[in-house]
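Derivation of every value follows stated rules applied to the coordinates shown; laboratory data play no part. Bear in mind that the values here come from a model prediction, so they are computed numbers and not experimental data. Cβ atoms are built from the backbone, for glycine too; each structure is taken alone.
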Structure P
Amino acid sequence: MSRGFAFLFGVHNHQPVGNFGWVFDQAAADCYLPFLRALKGHPRVKISAHYSGPLLEDFAARRGEAWDLLAELTARGQMELLGGGFYEPILPIIPEADRRGQIEMMSDYLEKHFGRRPRGIWLTERVWEPHLPSTLARAGIEYTLLDENHFQAAGITGLHDLYVTEDEGYPLRLFPIDQRLRYLIPFRGLPELGRYLEGIRAAGGLAVLGDDGEKFGLWPGTKSWVYEKGWLERFFLFLEENDIPTMTFAEAVDARPPAARIYPPPASYIEMMEWVLEPDDARRYRRLKETLSEPDGRRFLRAGFFRDFFRKYPESRRLRDRMNGVSRAVRADGDAEAVRDLYRGQSNDPYWHGVFGGLYLPHLREAAYGHLLKAEARCPAEPGWTKVDDDLDGRPEYVRRNGRFRLQFKPGPDGGLEEIDYYPLFRNLSDVLSRRAETYHGEAGEDRGPERKGEKSIHEIAKPLPAGAADLIRPGRGPLRSAVDRFFDFEADAARIVSGEEPERGGFDGEESPVVLAEDRLVCGQSGRIMVRTAASPIAVRKEIAVFGPKVLVRTILRNPGVRILRFAHAAEWNLYQIPEEIETDGDAVRLCRGRLILRPAAGAELHFRPLRTLSQSEKGYDTIHQGYGLIWIRRIELEPGGTDEFTVELEESE
């Protein structure tokens, strides 16, 4: 074994489960195929590459040239294929059995089609937790790549070497990804890159690059820079002409003993750990970071933790809670197809948000929920309503599932239907996203990198906010549920109620009545107060939710237990994921899912629509994204003391 210099070139290629077909087509044409063709022309250049399961399935089904190039390059030993979770999950956030299952699915697939089981994996988004070595080692994995940020947090300053860690005595080799190489390749000129590599060569170190393959043609501006202006071809020639030795990660493990045993704390790449922070925390963190030198800043000051995404975004937490519940059901009663759909529902992209759309992209959330519902539908349902606590907040939720619908109801002051699933279409109709403040809303137009020759990475590009952004970044009312009751002044303007500008004049801060469950029906109650002019008056609400085959019925009964007349506006709010082509009005009713379902209220209510839109960043700039609709039925009510008012909404399949 030796400690000589080598350049280890690793690329990670991925498209999410549920992404549009045209994105796969563009990525293959502009990035994946040109890269493989260029590499084939330089047989002395060795690389390690990771292709996620969705890409491998796409290549096998639709892209014969890409598949054949992978087979040729691996057969002649020029390319090492790395493993990982097949459908690219964040490994620490899925159940242990699923981690092993996803890794072994990928290893089996690569062995079957390319003749070798992978020895190393690409760790999705480099999200690391210290218990992973035992999981990976039991699945036959010897090594992975982490960012230099992980090593500096562990007190390691020698970042051009190989290390080892362990859990329960199971070892795992660790390669530090060089952050400067991530920003040099392919965005800077080759002389600058050459000077940097010479310093590593002189010290006998390993120069390790591991980064997204999409930066070679798919990221903004890179197709022109990398291929049309010839950067990649010049880069491969530069490696050959300057005798820069390249090797695969497997060859490096065999050639080089680990420099030390280390224990990295939970971490990811530095940008991810900043994205997870709330805006105020992100600003405080950056101010603190500026007061410390770089080594001290990385060792003693860290930003967030990936699991904080589940605190930052309730929608992400809810998706993960559903995934965990479906995993338990599949492990107990599911078949092989249910397992595969579960794994597809664990694809990482809709569980978080950073420079890519991720959680903000409804088609990715829809795909995740769709596969989870397909997996769940293959498992037997418990009869009647069941009491659960999926969100672990100590307050129960109630679930009712039949062959057509699944409802999840959360009682309490901010309660409502958290989830309405429709199994015939495998759709979560409640899959909407609230507006919230994001750190980048206050950074619009800032150029995040110093002026240099070459191109800018997606982390450095200035992104000005579009016109009309103020309305899109104003935080919403919170979690968007259905069958929610809101109270306003009797004369309140409907447009202000719908927009969220009108202040609410009532709330539920009183006693909850016990939830009563029957085979098909749930009944609960809540007391609260309404401000009538300047005085607070009591109000009681009773809610009944029933499921009868292809029909859901929600009845709300308002009662005035006080001694004064109550005059108020009542808004019954339903927030549903529908794209414009799927939804249309039919009088006071609303047809959903291109007419498959109809949402029909009792007579006498004014129907108002509120488009649910968000403003989020992507690698190209800012995107205004349609997240669904708020359907709001407004009624002006006058209740005598002791009087009641009833409002019913039915959701059913169209005839």
Structure Q
Amino acid sequence: MKISYNWLGELATLTLNAKELGERLTMAGLAVEAVERVRDDHILDLDLTSNRPDALSHLGIAREAALLCGTSLTPRENMINEADERAESSATVEILDPDLCPRYAARIVRGVTVAPSPKWLVDRLESIGQRAVNNIADITNYVMFEMGQPTHAFDLNLLHGRRIIVRRPRSGEQITTLDGLTRELSAEMLVIADADRPVAVAGVMGGADTEINEQTRDVLIESAYFNPASIRHTARALGLDTEASYRFARGGDFEAQVRAADRVAQMVAEIAGGQVLKGVIDIYPTRINRDPVSVRESRIERLTGLKVSIEQAAEILRKLEFEVELNGNEKRLRAVAPSFRVDIWREEDLVEEVARHVGYDLVDTTLPAWSGAGRYLSCDQQRRNLRRALTAMGFDEAYSFSFVNGERDKLFRKDDRPVATLSNPIDINQSEMRASLITGLLDGVQHNFNQGTRDVKLFEIGRVFEAAASNERPVEREVLGITMTGSVFPDDWRGTKQLEFYDLKGAVEVVMSTLNISGFTIDRASVEYLHPGQSAVLARDGEEIARFGRLHPRVASLYKFRQPVFVGELEFEKLLALPADRVRYHALARFPTVARDVSALIPDTVMWGDVEKAARDLGISEIVSVRVFDMYKSKEMPEGFHSLAFRVIYRGEGRTLTDEQVAGMHERVRALLEDRFGAQLR
């Protein structure tokens, strides 16, 4: 928000220069990021929080500046020479939806001349970054930036029936807005209509059919108060972010409509000529009232540490235009916030108002007293152990947004689970809540690639969402996501071995080992977003716990990945619910082990996991481990076969095994390969 220092000087008596005022405003909670000299003026660039719509105008900042300077606002009256003809005789206004438009005021000016604005008006608007259009449009913009109340000017003679009807759109209605685009309207929106058609999207943008032009002679000036949530929804649904919608969506001053209409009418008569018809058409069906808020002197000190008397607090609030009822005996007061302060509704808000004008710099930086004792949440130790294990493997932890692009996220959804959709998204391109962590992790991989980093290992522990029954919160599940791509050992002088499916499988097994969970199986699987030859599922007791593998080339092409990317997603909530294996003490082995290798050609349809399980199920208690150390496939091998080599470790319990004993056991393993799997021993 850009504020002209000279403009402020017309609204309040200033005793501080532009730089000093910027510093004082910042200390009062209205952050001034820069003060820039423009010709004979200084422009203050403010970064305002969304709960201070009153500060989106020169008048709002002037109120704050006057208090900081110890002065007051400069009184200003709208001196209007009105004609004898009454405004009600030339136009009618009707509100059909007072919930979305509690108040609508209109002024009428006849006999105007549309022309370029005078130089002083053009210069003032340009100094705060606004483009001049014509004198009527420029005046409405000027008043909006001066008072914070958006207004709009209609060509009265282009309004059918000379009627203004504030209503919701009818089925199938459209409007061509001032930007020349034709827009579809929905029943949740609000429009300004004449007798036959919509002529403006309420609080957002006017329509082209009633636009001010060089032939315009009679003008109807609109000054209304709209429901902030409705304007927010409409602006986002239509993709229209205007200066007017920005203010209406944050909540404006519900008592400023007549003052703003008068100010516009006065300036139009002075600059564009014409006569202002007598009276204001002010439709205000149900008056908006503010409830009083109480504040205690003790509460101010407790929250801020500042010793402020209740009398001093009352003086500050009165200068901010609060209506204050002081009770000095009980050290408390009751205050009614002015109509432009929509952010005041509880005691803490009044404490903040007092504190920021006493001075945040006087607040001591002390920690509050605490008599309790902290502790880990349920399963936090397992989460910490897992984070340590994955970071030890070279992974970095990622944090991604819960709001995602639905087109990308649906690639990784399980089954046809219902999607949790935001009714009022911050970004229309991120209107759904994530159903998978893979979406955010791949965005992270893509960002790293764009920055020139090709070796990436990321994991994330977070929640995914799916829609629940009507009017209920989405169902949440805690999930662990993993992705990896690039070299196994980045920047290693010995070579650049690339990550492969088995590295991802190893990471998944490390997760299970860290959580002390055994008894799971890993089987080949067909997952739509994974490569058909490099994908698997992990299950426990027949229930799927994880899916992992290489990203399908079709999906990789959407991200423009030029190297293999591996992803995995584990149902972390289910893992935490599984009983962990008890850690038991085992004495060091007293007798030596004996290793025997097996090399064979095995059908491609046989998985290593099946071979390992079959060897362990032989019932040979002396088998300590069965581990694969080589897999190979070449054109010289028979069609449908690949080479497999693995090592079996034997150790006797209470004795040293002889060669004959080991040979007998090992022959059973070799025979198993031939009989059950059709292997060709080598």
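Points to keep in mind about this one:
- Label whose coordinates, when volume of the Cα convex hull per residue in Å³, for residues 249-344 alone is calculated, return 157 (choices P, Q): Q
- At a computed 25.1 (mean projected area of the Cα convex hull in nm², for residues 121-408 alone), which of P, Q: Q
- Label whose coordinates, when mean count of other Cβ atoms within 10 Å over residues 177-184 is calculated, return 19.6 (choices P, Q): P
- In this comparison of P, Q, the computed figure 1.00 for Rg/Rh (Cα atoms, Kirkwood Rh), for residues 313-640 alone is attributed to P.
- Highest-scoring entry among P, Q, by distance in nm of label points 7 Å out along Cα→Cβ at positions 353 and 377, is Q.
- Origin of the value 44.1, where mean projected area of the Cα convex hull in nm² was derived from one of P, Q: Q
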